[in-house]
Structures are given as structure tokens and as C-alpha cells.
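Derivation of every value follows stated rules applied to the coordinates shown; laboratory data play no part. In this text the structure is predicted, and so the values were computed from the model without any measurement. Cβ atoms are built from the backbone, for glycine too; each structure is taken alone.
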Structure 1
Amino acid sequence: MKTSRLLIPLLGALGTFPAHAADTQLDTVTVVAQTPLHSTGVEKNKLAASVQTANAEQIQQSMSRSLTDYMRMNFSGVTINEAQNNPYQPDVQYRGFTASPLLGLPQGMSVYVNGVRFNEPFGDTVNWDLLPQGAIDSVNLFAGANPVFGQNTLGGALSMRLKNGFDHEGTEVEALVGEHGRRNVQLSTAGNDGRFGYFVLGNYDEEDGWRDFSPSDVRQVLSTLSWRLEDTNLDLTLAANDNRLLGNGASPMALLEQQGREQVFTHPDRTETQLKMIALNGDTWLTDELQLAGNLYLRRNEISTFNGDDTDFEACEDPANAGFLCEEEGDEEEIVEDLNGNNVTATINGEEPDATNNRSKTETDALGGALQLALENEVAGRDNLLVGGISFDRAETDFAMDTELAELTDTRGTEGLGVYVDEARVRLHTEVQHYGLYVTDTLSVSDNLTATLSGRYNYSRIVMEDNYGTELNGVHSFSRFNPAAGLTYTLSDSTTVYGSYSESSRAPTPVELSCADPEDPCKLPNAFISDPPLAQVVAKSYEVGVRGAHQGWNWTLGLFHTVNHNDILFINGGNLTSEGYFDNVGRTRRQGLEAAFAKQVGDWAFSGSYTLLDATFQTGFIANSPNNPAANADSQITVEKGDRIPSLPRHNLKLATRWQATNALQVGADVQYNSSQYFRGDEANLNDQLAGYTVANVHATYAVAPSVELFARVENLFDRDYETFALFGESDEVLEDLGIDDANFVGPGKPRTATIGIRAKF
């Protein structure tokens, strides 16, 4: 039986309430695709791990600004660090693993859109601004080291399916305005004639930003052309983005307290992204039991950054170097040279270079595809689903970086002085190839017992060509077979228990391989120095749990345990917060408990989740942390086994309710609590933690006509001051006129913010 045609894949029938307990057994049978390709799958209740899901209706009713905003409010175990302080550039953390647009963070989640790998090949980063929320049909968040999803699936995989003209007919117009200059207009239209279909979406979003010098401008276009026959589906997706984001990062706590939370340390910190993508997806039933599915894609992404920042260059102190600009190299100082090899003077046109303008451009051309066979048959009279496939991803990236000496303005902005630093110039060409061969088999051993066996072989080859020297030249290859096994057992009609073991791996990225010398740290996301080898990261994960549904309750309870071997971290190696190097630091562990529930009582709906996360280093090491107040005389800290990993709250609690007050009026509220976390740069846990916080939000919709509704949302209802992120930095040279010498840099949370809008459907 072709179950994928009869059941709604990826939670299409979950209902309209975005329950935190989406991992629970529901009355409606839901099929979930076990691979990035959204074709045939298995009943969600037979999956031997946690899988959280959401559909387009749930996402829209949440009135979230973006997919990451939705996950923050509704998915168990998901927290957000606003390191950039831009709504489109968050660090998404799930069970202690990160998916972020920022180079330098230990990435640990894979992201797919219609089966197309969305992690950037250069650094495994995820540019969330490239994903138009209004085009998303469904979302799956898989927990654990799932090998089937390939590279970088250390702690989880996020798999999305886009809308088409068969599942989302009609035209929809949405417009909203909000505080801090927020303006948004979105238009989508879709339809079909039974065989051919279309979906087109355009989204324009801009805001001034609630912090100084922090506007954003997002333009997104996506269309899908579809072809349907009884046994065949074919979708052609075209997407383009042109986004300009300013997020000026963390600021010293003392500056925020003295002059207001809207203050920025230095500016600008601008990121411009331009994406063009074409992807072809399809599946067909070759027989009643055998399905062929696959995809092909071409993707070009251009990322340009401009970062005005402090500098660690200063006038030389050695009398022999008097009159020139120097950089400290250990116990010695080295004269800075320009692009022509000339020594740079301590003053340029009468101005002291007390800042830098760091410019980078990353141009990536990627192509790839996957081919998969799925066999639905019986083995010894029991239902069995066997899926096997191959995948190929290839990308060429040209990276260019320049550092210009600059001076600080009265607003701590930067003005260039026209002199560029030779050592900081980078011209790097990389080629990344990932090959995968995978298989997964799900067998109904009995009426109550289901067993799953999976495995994937990964092979990666990374070639780096230094076009401005030879130090970055290198060829690296990595390979590994990763297994997985799991069991689910139905104790009763209302309760199922499950358990699994899985492994996955991540090859070092070109960014990491190009910045791995402790003796010569680089300045992210810009200057790469050398090419020493790094070992690939291997994650080994266990999970056990129980889930069920009884008397209107849906609930889940699980325990998880993941150990990363040869984990790669960015170790600070200079006075600047972005200066350091990547290194294998041994083992790290993330383990804990997740519990979630959902309940419908008449016109009221309730949901909640709690996650306990114990994220620790399991191998001791010595790290540089020059701005850590508790570092020794050599600016070092000693990390010991059991020390907590920074930037990860131990406790995360989410509660939500929604009331259908009348046929036209719906009101909702949610509360989120995150406990304290250690500062980045305090891996040894030597200082006080960043305080935890609680934030409440409310929203409402009112149908003024059958096809027209008004909506409103208030974030941070009680206008709490809080911070989501913290690290150590050096502030005195920039803020000496204000008398501020504060090493505690924080990412302040958004103040109370209201938005109102109107939505019409035709």
C-alpha cells in the first residue's frame, strides 16, 4: 500500500494548535519522511527518537516573525542567542547544538529545504534570512545524531518542505506595521488545473531596529511549478533573495547601564546576502511497492560583510620601531605592513588608526542531488519499509577579505584611512565535495514492536588554494560509516516507549582548516592564516523515552545523551573577541531530559515543555582567554572535565495557551524561561553567570469577514530587561572617554514591541 499517498506527510493533519508536545502520539496517524527527501515515510509513533513537527497553519497562527522565532516559542529544547542582535541572524540552539550564521561557532545541526542541503559549504553555517517563512509547508526537527541526514547532524536535523499549488490554492495578502519602524508586505498566490500547478510568494520586510544603527531590509521571492500524475510528482523551485542586515552585536554591560540598552559598541556590522537557487524534486511509483525519488539543485550565494571594529594595532613601544604601527606577537611586537610591503606609520594623514574596517566577500556556487529508492513490502508477513539512497554535494567558494585601517567617529562608527594591512588580506579558493550512501529499514516485528536499522557512509574532500600566497594550500579528505538502531514498543493504545543509538560525523570546514594555528590566530570572519590538519567530529547519541495520548492529553518524556569526540571549538587567541583559532578539544557531552504536553479543553488549548540540559566538557584543556577577569598572568584558563559549556542555559521552560473567545476572536499568550549561562570565554566556569530571564508574549486575531482578519502581537509584554548572550571583550580603548573598562559584553534582548496587521485570503 502506498502510504505516502493516503497519509499526510510531515504533520499535515496535526491540527491548528502549535503544541510543544508535538512529539506525542495523536489520534490522527501522521507519516514522517525519514530522509531529507520528502517522499514515503513511516508512522511518527514508530520513530525511535524525538521528532517535532509543524505545518503552515500552525506557523501562521503563532504570528511568529520567522521560522527561528516559531521554533523558539514552540519547539522543546530550542533556545535562541541573539549574538548579532538582528532578528534574521540568531544562533539557534537545540539540545546544546548550534545552527548559526556566525563563523566561529561549533555548528552541529544539518538543515534541508525540499531535500536540498542548506548549510553553507564554507563553514556549515545557516543563513536564516534566506528562508521565507510564508513559503514553508511543513517542518520536521529530528533529534540526535541521525546518520541518514549526513554531514553535521551531530545533535539534530531540520528538514523543511515548501508549499506548492496543489496543497495551498488561493491568493493571500498580508501587511503589518510595528514599533521600531517595522514594515512588512507579503503576497502569495497558488493554483492548479489538476495536472499543472504554481505557487508564487514575494516578501518584503524592513525595520529601523530597536538598537542604534541597526536597520534591516529583506527581499525574498520564491516560486514552485508543479506537475502531478497519479503515480508521479514533480516540482521545480526557483528562489532569490536580496537582503541587507545590520546587527551590531554585543555591547559592554556598563555601556548599556550608563547610556541605554539601545547603545552599540562599534558600528557598522553589515551583512548582505544574495541567493539564487533552482531545484528540481520528484518521486514516482515504479510499482505498487517501489518508489523512486530524487532531486537536483544549483545554488549561488553571495555574502558580503562590512565590520567596523576596534583594533589591536597601536603605536610601537620599542624605541627601534618608533613612529610606526605595531601588532603584539607574543612577547614581541611586529611592525604592520601595507599591501606594498611598506611599514605603516603610527599616524596616517594626522589621524591615529584606532579602528579597522574589515570587508569580506564569499561567493559560493553549489550543485548536488540525491537519488533514493523506497520499497514498501512485507517480510515474513510483517510490514517493512526499506529506503536506500545516494547523495552528492559539490561547492566552489571564493573568499576575499581585506582590513583597512580606520578611525573611530564620535558615535563609535568607523571611517577608513585608505591603508590596507598586508597580513590580513586573504584570497582563498575552496572546493568541497560530500558523498553519501545511506540505507534505513523499518520492520514491524510484531503488532507492538517496531525495529529500525540505519547506516550511512560519508566521504568528504576539501581542496584549498591560496591565491595570495601558499600558506592556506591544502587537500583534506575524511570518511566514516555511521550506524543507528532503534526500537519502539506500544505498551497500550495510549502509550509507546522507544530507545535508540546513533552516530554521525562532521568534517572540518574550510573556515576551520584555514584557522587552526594556536601560534598565529586569525580574526573571524575575515583573516585566515594557515592550514594545519584537524580531525573530524564524531557524535554518539543515546535516547530513550515514552509518549502517549490519554483523555485529551498528549505528552512525551525523554532522556538524551550525546558525546562529541574530537569536538572542534574556536579558542580565543587575542584581545579582540573574534580573534582566535579552531582546535580539537577532545570530548564534550550534552545530556538531559525533555518533557512536553498539550491539552484541549473546550475553547481553551494549553501546552508546555521543559528541557534540562547538562552540557559539559569531558576532556580538559588549556585555553587562551585574555579578557577573562579570572585568567592567569599568561591570559590562560584551565578547563577541566565537568566544566559547563558556555552560552547554554541549563533549564528551559515554555508555557502557552490559546482561547477561542468567539467565532471571530482568538487570543493567545506564551511564557518562556531560560536559566543562567556562562560567558563565552569562560569555559573554565571561573566567573559569575549571565542571569536567566523570563519573557511573556501575547497575540490575537479577529476575523472581520470570512476572508479577512486583523492580528496583533506584543513581544516582551512586561518590558523586561534581559540578555540572551554574553562573552568577554576589551572595551577600555574604545570607551575610555566614558570611563568604562568592562569585560562583560552582552547581547540585550528586545524591549516591549507591538505589531499590528491585516491578512486577506481569496
Structure 2
Amino acid sequence: MKRIGSLIILLSTICGIVFSQNIGLGKWRSHFSYDKLYKVIPADNYIYAQGGLGLFCYDDDEKTVSKHSKIEGLNDVDIKTVAYDTETKCLAIAYKNSNIDLMINDVVYNISDIKRKEISGDKAIYNISFDNKKAYLACGFGIVVIDITRKEIFDVYYLGPNGTYIKINDIAFTSNSIVVATDDGVMHIDRQNPFPNIADNWTRDTISVLAHQQVCDLHVFNNKLLATTHQGIDSCTIYTHEGDDHYMPWIIGNIKSVESTNNEVIVSAYDRVMIYDRNLQLKAEVKESNTSWFSMAAMHAALDRQNKLWIAHEWAGMVIFRDYTKKGIETLKPSGPRSDDIYNLSPYGNGVILSPGSRRGDYFVEANVATYQNNEWTNLDGSQCKDTSWNILDVIIDPTNNNRMLATSWRNGVMVIENNKAIDLYNEENTSNALSAYTEGNYRSLRVGACAADEYKNVWFTNSLKENGLVVRRNDGSWQAFNTRNMVTDEIFRILVDSIYNYKWFYGEGNRIYVHDGEDRMAYINPNNGSKLETSKVNCIVQDHTNELWIGTDKGIKVIYNTSSAFKNGGNGEMSPITCNNILYSENDIVEYLLAYESVSCIAVDGANRKWIGTASGGVFLVSENGLEQLQHFSENNSPLPSNKIVSIAISPETGEVFIGTDKGLVSYKGTATYATSQPSQEIYAFPNPVRPEYNGNIAIKGFTRNAIVHITDASGKVVYSTQAHGGQAIWNGKTNQGIRVATGVYYVFASDQNGKNTSVAKILFVN
């Protein structure tokens, strides 16, 4: 054992620690936002926080944070509500699609009956209550009772007239009664009644002040029922039950939530949190003055067993008052983007840049640009942006200054970001009117849709709905606009600069692709020219490693194989002779055009020249270099994808990690291909290294030239395994060519290009 330990130390010295905090091949991880929280749930020494797409858990003893999402063990996304039962130690999670998870001792049990059941009308789950080892779900059609011990549905109560559906907003248990909140007052039944599933056994309150009011929340505190009613969006009243049918108004205002413990009632009223004693007398009021630095913005608050106050904040994650009678707070949230809004993803080093904008004229998304590097997220605070830029659609690293980013806005121009701050804004005033706003009536909008850099460090921008629709900032800082000859009449929001001819390809809402040589020639491409399948919209274009242009349309994929003839007809604004070709794809003896039944929203090319194709409703497809073979298909049904609606895909050139943006947040998948080096790397890296006895997955080896031939030998020089790299990365399963796991020892990696040159060497330690 001592010898093995020495080998590990030696190899770490030789090879270094690589892929730090990385994920294994074929593994997923979530990148959801936890800035906006909806609920905090004390659970013994843990505090759970409900975000929109997942949970995180804080261990207050160990001071550690863990995430729980579809990738980390849950069965769905879009959480509706969460509740905890101290008796069974069960955390019940209800999703917006009515799926249910029960998490007990970190084991998740799924109950999907309501999700799968066809119910006419509302089947949402509004609240969860517990009693006698059962979970009671307040649903849009009635009450569902779950036996926690057996992890199955125990009963269903339909409480409308003659056993019909009725919306239940909440459920509470007094010492004598079960009380339910509805949109038409409250109903109750004696707890000893053996048939609570019979509607006629329930009594509706028809004479109290709650009669015919929308009652949304119920709590039992110190043997007193508290009922919250809604009178409008920002107006609520909490009533106390004083006996029989008598209720008294207690608190009126913009109430976000009510929570109770054994000794206190906690009322969150957005700008303050009020804590009441057992006699419902105000004990403490926590508001902005207690924090000294930001608004309370409390969505929900709760006290734990040690009387620490935990707040689900609207934009700061979890806020902690360890002593709510004093100033001084802590904030807590997992690393992630500021929001789950995604418009575009751009590869960036070993991570990605997220652009969170929108092109809807009535929908303004803050400029919360987020960058992911070295396993940490950094967020630009959109509220601090110069001149309040909105709707960032595209971000690139400034080729003339690697410490800066250029971010295009569908409203304000081009924002310059440095050290996580907006330091400048390019618009008409400082670009010699090269950038110019679209104005219609009183509406002004400088719609810069996208940007791309060429090999000379010039940056090209699209400027929608203007005569000068193509704009460049030269590497010397000067600006120039190009007249698009009235060819471009629709909105333009994407641009590509090809690496061969330096042509600028741009497109937008219409069914045309425009090409400009950056001087005076311009033409347009008809995507249906040469195509066997007519389409009506171009959604995306990428250039692959063999200089082909892959086009995503509303009906699958088309490819431009030869871009050299773009201006063969003159380049004076006429249609280019370029053809856009369909790919015939065969599966199960059926021949059809590649993804002909899918609207392709985005395409990314990995290091092996394979295409990752995102669709509007079908998830993600991975196809071979030429598109003739489907290698993988990920959907929300067979993978941790939170949604089948894919917005953008970007691939880290360094790690091969595939970042997939959906309409329900961002996830990533560790692919098998990285970008190849032009010359053999000085360092060939392997992960994991050393390979320990408990590891049975694939080993990633990276740093090769493109499609290198790889041989792995033992210490004696005997070849145990041979393969070929995907782009710049090879995969080894830790077995010999005969399928037998290798023995403990040091193994050597030799690689060369397809001509037998550029030999590379690395070492991998195996411990069995």
C-alpha cells in the first residue's frame, strides 16, 4: 500500500492535477439560478431553499451546500411547492406539471400518478400538508392523500357538489377538524369522520367573513386557525379564527407568506418580516434598516430550531439572520447565473458566456451577462449597467483587448464590459453614426443583434432595420457602416465570419442568408436553391472544421458545401448561385432528410467535427461529421434535460463540455471530443488520473493533434489498447483490446498524427 501511495504522489508530480473539479465523460451538471428563491424550509439541521428549477440544501452544522435538481437526483424541474414533515423526515416536492418527489434520507421516490392522469381542468398542486405520516396535497381538482411509509397514493377526495372537482388551495389540521381553503371560502370536516372522501360529509362556511372569499393559505398556531385571503395582487388579509364562524382581521397588506413554528408566527410582507409571539403580539420587525445595505424583498421566511431567521430573497438567494434582533446578515446561494433567461451561449476558454436577452419589443431582460470559467460563475449586475442596457443578445471577447467583452443589445447599442462592470456604451454618439437607432413614432431602439470578430481583429455587427445594416469596428478603433442596398428589410440578429474567405454571413427573421465580402460586394442566398425540401425560415448557421456551412431551418438541416461561389453572379445585390443541400439520412431502412420534422434552433460543432443540433421541441441530437449517422439523442424523457426546447448550444474548446441552454435553464454534458491542437501538446492530460479501484468509467485523454492515433502500453512496452482521438481527445475504458481491466501499474500513452509524426507521451496510474 505504501508503494501505491508513492506512485500516486510521483505521478501527480509528473502529470499535475488536471481537469480540476471536472465531471466525468458522459456526465451532466446543472447551472440553474438560485438568486430568486420562493421558499425556505427548515428541516432539522438542514435548510432547504426552493428555486424555480431546483433546490439547494445548506447544512448549518457542516457549513456545506448541496444542490438538488433533475441532474442531482430529482425527477423534474419547475418546482411548484415544497414542504417538510418532521415526523417522517420526508421532504415532499411538487412540480408545476403535478409530478411528485418524496425525498427521505437523500433517497428520492417518485409518484407520477397525477402527472400521468388525464384530468380535465386544473390539476396543479398548490400546497402540501402533513398529518399522521400522510401527505395531503391541495390540488386544482381536490385532495390527494399520499401514504409516506408506502410511497403511494392512499386516497383522493373530490369535494365539489356531488363529488365533482373543486380547487383546493391549502389544508390545515386543528385538534378537531380538517379545514380546507378554496376560492369560495373554507370547508371543514370532523377529524373523526371515517369518510372524508365523501363530499357531503364536509361543511362549507357560508356565514362568516370568509364566505365567498378566495382563501389561499391556512395555518394552525397555538390551537388557533389563521386564514389568508386575497383581495388583489398586492392586497391580502390574515384572519384569526375566534370560534364557531367568527373570524377577525389581523394583518392587512402586501403579504407574501405566512409561516409558523411552535412559538412564533413569521409573516413576510416583502419589505419586512414580522415575527409574532404565541399571543400574536408583534415580537420583532426585520426590515431594510436591519440589513443596512439592501431591500428585504422577502418572498418567504422561517425560523429554525435555534431561532435563526432564514429568508428566501427575491434576488439575493438565501438571507440569514443568526440574531434577527441585531444588524448583520449573511447571504448564501450556489454559484450560478443571475437568472435562467438564456438567449445565446458563446464558448469561452473552459466554460461559456451567457447572454440573457430577448427580441420581444415588450419584454426587457436585464443585462445579466454571466461567464463560467474554472467551475465558477461571475455575473454582471444588469442594474448597474451604463445607460441601463437591456436585452443582451450576443457577447464576445474584444479581440483588441482580452480583458474586455463586447455585448450587443437589442435596445441600446453595444456595451463594453471590463472587470465585471459596464464601462462604456457604443451608440450613435461615439461611432460616427455607424450604429443608428430604428425609430417609429415615439419608440426608439438601437437593435444590434450580433457580433463576430475576423482574423484581423475587426469586429462586425448587425444593425437591424437600418439602411446601413452591417457595421464594423476596425482594429484601430474606427467605425464604418456598409449600405445593405435595401436588400435587408427584416430584422437581422445573427452573423458569422467564415475562416476561409473572411465573408460575413448574416440572417434574421426571413428566409434569406446575406453574404458580404467586407468591401463592396453583397449577395443573398435562397435556402431553397438546390434543396429537395423547401423551408420557410433560417434559424442558425455554423461553419464546421472542413469549412462547410451547416444551416438550421424550420424543417431540418441544409449544408453549403462550397462557399467560394458566393459572388459568382457579380455581388451587386443579386441572388447567389450557391446551393443549399439536404442530407439524406437512413434509419431502420427508412430514408428521409435529416431532421426534416424538426425546427432546428441551434447547431454547435465539437472537436471531432460532429454536430450537436438543438431543436425547438425535440431536444438535442448528436450526428456524425457528415450527418449520416445519429450518435445520440437527448430529451427530457431520457436525460436530465430540463426541457425539449433548446435555445442555444456552446462547446468548450478546452474540455469538450457541451453547454445546452433551454427555455428552462442551462445544463451541461461532458462530451468525448475536444478541439485538437495544430501541434502536439507539451502536456497530454488524463482524467481521472490516478484511476482508483472504485472507478469503472471512461478515461479522457486530451491534448492531441486532430484525430491522432493513440497507443497505450504497459511498463514493458506492450501495447494494451489502441484507439483514435475524437478531435483532440481520446477515450479509454481502462481495459485491454481483449476487454480485460488492466492491472495495477503505470501505463504510457503514445500518440501520433495520421502520418506517424508528432509523437506525444503521457502516463496514467492504475490502482486496483
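Quick look at the numbers
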item: Which entry (1, 2) yields the derived value 0.35 for FRET efficiency 1/(1 + (r/R0)^6) of positions 34 and 490 (r between Cβ atoms, R0 = 35 Å, to 0.05); result: 2
item: For 18.9 (mean count of other Cβ atoms within 10 Å over residues 202-209, calculated) the corresponding structure among 1, 2; result: 1
item: Structure responsible for 3.2, with distance in nm of label points 7 Å out along Cα→Cβ at positions 226 and 274 calculated and labels 1, 2 on offer; result: 1
item: For 25.9, 88 (Rg and Dmax of the Cα atoms in Å, calculated) the corresponding structure among 1, 2; result: 1
item: Per relative contact order in percent (Cα under 8 Å, 6 or more apart), the highest-valued of structures 1, 2; result: 1
item: Comparison of 1, 2 - label where FRET efficiency 1/(1 + (r/R0)^6) of positions 154 and 178 (r between Cβ atoms, R0 = 35 Å, to 0.05) is highest; result: 2
